[in-house]
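Student: Listed next: structures, encoded as structure tokens.
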Structure 1
Amino acid sequence: MRQGSNPLVRRDTTVTYCGTVLSSGCESNTCQTYTGAPTCLRTPNVACAISTSNVLFCRGVACDGDCTPFIPCRLQGSNGVCVVPQTQSILVLS
């Protein structure tokens, strides 16, 4: 085990999601950020997002329906954002 690494410590995920995509990235005026443990976030009309770990972008409102992973992102925008049109919920994984 690496020094300073503790596998028993929960590592929170931070995901920032926005309603508008610009050529320079996500429009910051429409963004929200979640930091925490695994959960299902209701995120109607999300257009782009970025996360510190893998999450699933889902078209259903309850983290169901067609879900696509952040890693690998199907459509990469600028500044590392993932363009995720029609996302209605985000499943934060462990």
Structure 2
Amino acid sequence: MNLKDRLKRLERKMTDEMEEFTLDDGTTARLPAGAGLEAFCAVMDNVMASGTGAPLKPVPYRDVFLKVSTEKTLDLGTAIRGLLETEDDENE
């Protein structure tokens, strides 16, 4: 097996362990598997804590999820973006 084949195999394996989200500009963001769930849980923790005065947790990959396209059907990325935008509106 030559180097080119090894690189293709490695790239295929890495792609299987990534989540893909389409961004507003049409590009695709690839994040580690579980990143969407991790961000969603952090946002939900912040929603639950928002009325208590407790400090809000940082949301992993926040900058990426704020750029997720809302053009297609609802998926985890668009749900996280909507929650982050709502959170930002409440904090202003």
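The numbers here are math on the coordinates, done by the rules we state, and not lab data. Just so we're clear, the structure is a prediction, and the values are computed from it rather than from any experiment.
Student: Output the label of whichever structure in 1, 2 has the greatest value of Kirkwood radius over Cα pairs in Å.
Tutor: With respect to Kirkwood radius over Cα pairs in Å, the highest-scoring structure among 1, 2 is 2.
Student: A value of -16500 was derived for helix-only ellipticity at 222 nm (-39500 (n - 2.57) for each DSSP H run of 4 or more, over all residues; to 500); which structure in 1, 2 was it taken from?
Tutor: 2
Student: Which structure, out of 1, 2, was relative contact order in percent (Cα under 8 Å, 6 or more apart) derived from, given a value of 31?
Tutor: Working: 1: 31; 2: 25.
Label of the originating structure: 1.
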